[in-house]
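Every read-out reported here was derived from the displayed coordinates using simple, explicitly stated rules and does not represent laboratory data. Just so it is clear, the model here is predicted, and its values are computed rather than measured. Cβ atoms are built from the backbone, for glycine too; each structure is taken alone.
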Structure 1
Amino acid sequence: MSRERILDAAIERIARDGIDGVRIARIAMDAGVSTALVHYHFATREALLAEALEHSFERAGDTRTADTDDPESLQRLRDMVEQCLPLPGEQEKDWVLWVELWLRAVRHPELRPTAAKLYARMKAWFKTAIEEGEFGVSDAGAIADRTLALIDGLGLRALLGDPEMPLERARAEVWHALAGDLGLRDEAASGYVH
């Protein structure tokens, strides 16, 4: 219970202040626990960041699973793309955590397995949806990897406020590529308007 409160408080603080700007005492105060308890659960900032990301991913995963039960495979994939973009609110906060992970993992190799594990779960989620959609593609895993790469690249530009890549365009570009990979030329040609 207190561990979850600490992780929730850490997510909020890291998203607002960045991992380097976060003070353990502030997280403890936000969570309503002692600083010693935070240190008991998390030996380093990197450990705190890794677990906060996992916790955030689990929270988002509950929403993802609940919100993608649409049996129509195209709509399910559209919903999945939508849930992976940095939309204002919780998704934008999750994106800030991802960016923190990317930056830290470059300098702290011990975080790389966390990033790989989270990417593997995202890939499996997309791969399963593609396979269950029976699109007749030969390599659903490769399509899932390309889709995630596009979401990351275009989503980052949208998160940064790139005027050439607003969220609407990022969404349309990801869908255009995904629809093309799935052999849905008409869908790809018409773009994606949500």
Structure 2
Amino acid sequence: MALTSSGQISITDIYAELGEDGPINWSLKEASDGTVATINTANASADRPDGSAPHNMSEFYSYDHDYSSSSWGTSWSANSVSIASNPGGTNYYNRSITFSGFTNDVIDIYFTVNSGTVRGNLSVAVSTSAFPNNSATYHGVGSSTGQFTTSISVNGSGTLYCRFKYAQHGALHETSNRTIKIVADGETSAGTNQVNFDDSGGGFP
């Protein structure tokens, strides 16, 4: 847990953040220069002591000794898919994205409609080991929110495997474009996955 970003901060607060217990037998200098515990440089430079005199407790504002920077890969395994509008049909497609630095962070997957009208139902199955199969548990979208109701979390580094399922409307064609994003720990996937529903045909990988 990070130290406060403003107001009062004490040597005891710093002591606890550095993971120390027992009597305080070191100076602010030793805390600031890494003698007590190596300063975690994953924190932004403004959120950690610089190790140079004069040493001030305010240099520890927002410092998080356990912090690790989290991020998604540069993009999805492919940025777009085109699905032919075929009332009554069901389509599946796979997309994956790498991740790093997360600590059991719950992910949020959601879509926005850029154009057209939503007709069918889009859902997703997710895994961190391999692409799910057609019989996996697929998570739908919350009412009018565009957010899939998954509860999977990501931890450390790896790959998130998503298999999307589109159950087309039983009678109506769909011609629309949707953007799918993923978020965890405040980090949004760098590449968006575009889904195009095309009444004129087209394939999907």
Structure 3
Amino acid sequence: MDENVKRAVAVLNKHGFKAVYAADEESAKKMIMERIPKDAKVGIPGSKTVRQLGLDQALRERGNVTYDHWLKGLSDQDILKTRKAQLNCDVLLTSSNAITETGEIYNMDGVGNRVAAMIFGPPLVLIVAGKNKIVPNLDAARDRLQKIAAPKRAAELNLKLSCATTGECDDCNSPGRICRAEVVLHRPPSLTEIEIYIIDRELGN
């Protein structure tokens, strides 16, 4: 285990989160599938990491009800309905933009359904993240968001944002801006159990 990952896992656990190390994608997938009850309704907000692990498909094939607004063919009304359902599911399965070695979980959202559900609603939140998401502190977390995560996501969505072409945030006021709601979890919210699975691979944006 890398030293920075080891520090993050130790401090997250000290802060009341449950942080778990996984050597690879398959071991992480196995642990998470075992953790989610077969009858649980699972919210899956936007997360490239979750889909790289194939967790979305595995849950559907097992028979879990999933609320996934990235499914193809959904209308705008269906997408909104699905996002709202993520706020009232049994388990939220998502990722984060950065996790600090000082024990914070950092996220930035455009719509806000992901960060809202992480704070209150689902009693269990499972966060999966590659080791590339580990950063020293909150300043580094914001820097990662502005120079890596947000520009990559904007480019993937073919958004007409300067960060999509320059590769760096300029704090725009574009209607298509995807950085709108910043949330830092210093400790788990009092009614929410949060588990973080840190995988020894580079995953997501």
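Key figures for this structure:
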{"item": "Structure from which 2.1 was derived, distance in nm of label points 7 Å out along Cα→Cβ at positions 106 and 146, options 1, 2, 3", "result": "2"}
{"item": "Answer label among 1, 2, 3 for the case where relative contact order in percent (Cα under 8 Å, 6 or more apart), calculated from the coordinates, equals 25", "result": "2"}
{"item": "Top of 1, 2, 3 by FRET efficiency 1/(1 + (r/R0)^6) of positions 50 and 138 (r between Cβ atoms, R0 = 30 Å, to 0.05), largest first", "result": "3"}
{"item": "At a computed -1500 (helix-only ellipticity at 222 nm (-39500 (n - 2.57) for each DSSP H run of 4 or more, over all residues; to 500)), which of 1, 2, 3", "result": "2"}
{"item": "When distance in nm of label points 7 Å out along Cα→Cβ at positions 26 and 114 is computed for each of 1, 2, 3, the largest belongs to", "result": "2"}
{"item": "Read-out Cα Rg over 2.2 N^0.38 Å, computed value 0.97, structure in 1, 2, 3", "result": "3"}
